[in-house]
Structure P
Amino acid sequence: MALRKRFAENVPGLLSRPMNLDTRRIFVAATRMNDGKTTTCLGLTAALQAMGLHVGYIKPIAQRVVMSGDDQVDEDTLLIDGLFDLDIPIAAMSPVAIGPDFTKQYLENPEEIGPQLKDRICRAFDRSAYGKDIVVVEGSGHAGVGSVFGASNADNARVLGSKAIIVAAGGIGKPIDEIALNKALFDKAGVEVVGAILNKVLPDKIDFIRDFAGRGLRKLGVPLLGVVPLQETLVYPNLDQVADETKARWIHQPDGLRRVRRVVIGAMSARRHAEYLRVPGTLVIVPGDREDLLEAFILGDGAKSLSGVIFSNGLLPNDDIVRRLTEAGIPLAAVEAESFAVTARINNMSVKTMRQDADKIPIIEKMISESVDIAGLLRSL
C-alpha cells in the first residue's frame, strides 16, 4: 500500500489503470556506457531462471534501435529475446524507441508527450511482468540519460516502483566516485540503490578490489554485490562486427565465428610474415597490391592464425591471389579507407555481445552466477 501511494503521488494521472506493484523488479543501471549493463542483465536472467524463477525483461528506452519485424526495438532487447524463452512480445520489452527528432518533439510539447511516455512504459512493464516472479529492467547508460525528455533512468526506476543496482568498471577511487554521483540522482528520485557490481576486474586484483572497494561503498551505504573478472573473450569483436564497423564489403565470408584478437597493418616485408601469424585471431589490414605478403600468408598456412584480411585503400589483389586465399579458407573483405584509418576505427569500436556470439553466452552466464550475490540481491527486493 505504501508503494502504491508513493507511486500515485510521484506520477499523477497515471494510475487511472492500476499498475502491477506485486512482481519483484530490479533496475540495472551503470555509471557509463559499456560498463557491462547488458552483460549483467543477461547473466542475471540466466541465473534467476536456473533458480526456477519465471523472469521478465524490459528496456524502457531504446537508443540503439534495430528493426524486429515491424517494431523498432533496442538491440539489447533483441539479444535477450533471442537467448531466452520469456514469452513476452518484443514490443513490450522495448516500448520506447528514441529517434533523431524525438528530443525536439518532446521539448516542443512536453505536457502531452511526457505523460504518454510514462504511460507507455508502465503498460509495457505490466505485459512484461505478467505471470513472472521477477522482472529485470535494463537502463540506458548512466542514471541521468534521458533527463532531457523527462525519462531518465532514475525517473523510469521511480515510475516503475523499482529498486536499483549500479554496474561500474573495476577499480576503487574512480568507480566509487561515479557510483556516488549516480546514486545521488537515484536518491533524488526516491529510488533505493540496493547494491553495486564492479565489472572487468583483473583476476589477480579481485580480492584486493573486493576488500577496499567494499569498504568505500559501505561508506556510501551501497553493498558490493559482486566483483566480476575481466574475460578477454568478451572484449574481442567478431569479424562480422568489424566488417559492420568499417563498412567493409565481403569478398569471401566462410561459415563459422571468427574472433579478432589482434589487428595489424600489413607494413612488414614478406620475409617477416611469420610475425603476423604468431598470435591466433590476427586480422591484417593491407592494401591489395601487397601481393608478396598475401602470397606468404598462403604458403605459410595463414588460415590457422588469421581471423581475416581486409584489403584497404580500395585496392584488390589479382584474381589468382583472391582465389588462392579463398581456397585457403581465409575471410576476405575490402574497404576504400586507408589502413591506419581502418585500424583506428576497429581499435576504438565498442564491442557489444550479439546473438551470433555463441562462445560468449556461456561465459557470461557462468561469470555472473559465480561472481554476483544473487541470493543477497533477491533478499533486498
Structure Q
Amino acid sequence: MNLHEYQGKSILKDFGVMVPDGIIANSPEAAYEAAKEIQGRTGSKKWAVKAQIHAGGRGKGGGVKIASTLKEVRKFADNILGMMLVTPQTKKEGKLVRKVLVEQNIYYPGPEEVEEYYMSILLNRDVGRNMVMYSPRGGMNIEEVAEETPEEIFTEIIDPTVGLTGFQARRIAFNLGLSGVAFKQMTKFVVSLYKAYVGSDSTLFEINPVIKAADGKVYAADSKVVIDNNALYRHKDIAEMRDLSEEDPTEVEASNFDLNFVKLDGNVACMVNGAGLAMATMDMIKMSGGNPANFLDVGGTADAKRVEEAFRIILRDKSVEAILVNIFGGIVRCDRVAQGIVDAYKNIGDIKVPIIVRLQGTNAEEGKKLIDDSGLKVHSAIQLEEAAKLVNTMVN
C-alpha cells in the first residue's frame, strides 16, 4: 500500500526520525493558516508547498513550490490544488491534486549551506536480505547518478539476525563524507529509519533528499513509503491511511471481491487462478501476438459469483478484444468456474468479445460439458498451445 508523503513522515516521526514541521491542507486558506501556525512554532520565514499524490517527480511537474511570504503560500496552494499534476511516474493525463503539505523551511540559511543525500531501505532479492542504499548525491536526478556514476551508489546489506549495527550506521555516515555533529546526527537518523522500516512492515522507504542543514541537523525532506499489504492486519492505524482516490477504481472494486487485479494496456484480458499461472498466461498471450490487458488472479477458492464479478470488471475495459480463461483445477473446481462463466454470460447480456476457456484439473470434463451444453459462443481448449492459437486467431 502506497502512502502520501505526509503519512510516511508521520510514521518516521513516531520512530524518532527528524522531519520538517508540516501541516496538511486542502484549500488555499487552510494552507495560509498552516504556514502561520508553523511560523509560530519554528520561526520559519519560508515554506514549502508540496502536492500530495502517489507519484514521484512532483518538483519537475510543478507540484513543489517554495514560498517566501504567507501570501505566496496561499497563491501556490491555489495553483497546485485541483491541478492535474503530470510527472515521470504518472500517466499522461496526470493525477488530480486534492491536498498540499505545507512545511517549514529546512534550507537555512540558504540552499548553498545545505547538503542533499539519497537514502532508501528495501529488500535485496538477490541475497534475500534488507539493504540500505544511499548516495552522497541526492535530489531530483538520482536516476542519472545511478546511470552515469554508479560508483557513487553505496549499499549496506543487513543481517536479519542482528539488524542494522552501529558500525554499519557509522560507515554510512562516513561514506557520505560527514564529520562532527552531522556524523552523529546521520548515524542516529539511519538507525531510526531502519527501525521505522521494520516496525511498520514496509517494503520500501525512500528518502530523497535527506538534508544536512547548516547546523548539522539531518532531516527527511521527503518520504516515499510502501507498506506490505499482507501485514496491514497488525497495523490498523496505517491501514486507515489508505487513500482510495489515488488508486485505480477498477482495482479497488476488484479487491472488494478478493480478486487480485492489475490493469494493463493490452487487448487480451485474462482470468487465471494462481499468480504463477497468471504470469505464464500473460507471457503466452504476448507470444501469441496479443498484449495482456490485465493481471487477474481469482484465487484458489473462486466460486461462480466471484467469476461473474471478474467478468464484469474485465468487460469495462473497452480495449479488450478477447478474454482468455485459464484455470488449473487444484483446490478450485473447474465446474464451479465454468458455471460462473455461464452465469456471467447470461446475467451480463450480450458479450461481444470472444471468450476462450481452458480448463484442466479437478472436474475439468464436467466444466467443459457445462460450457459446451450452454449454447454460448465460448471457445474451449484443452492444451495451452491450443488456447494460444485461438488467441492468435482472435486478435490478428
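General observations
- Here distance in nm of label points 7 Å out along Cα→Cβ at positions 125 and 357 was derived from just one of the structures P, Q, and that gives 3.4; the source is Q.
- Among candidates P, Q, the computation of FRET efficiency 1/(1 + (r/R0)^6) of positions 93 and 181 (r between Cβ atoms, R0 = 41 Å, to 0.05) that gave 0.35 used structure Q.
- In this comparison of P, Q, the computed figure 12 for relative contact order in percent (Cα under 8 Å, 6 or more apart) is attributed to Q.
- Given 23.7, 76 for Rg and Dmax of the Cα atoms in Å, calculated: source structure among P, Q: P
Laboratory data are not the source of any read-out in this text; all were calculated from the coordinates shown. Bear in mind the structure is a predicted one, so any value in this text is a computation, not a measurement. Cβ atoms are built from the backbone, for glycine too; each structure is taken alone.
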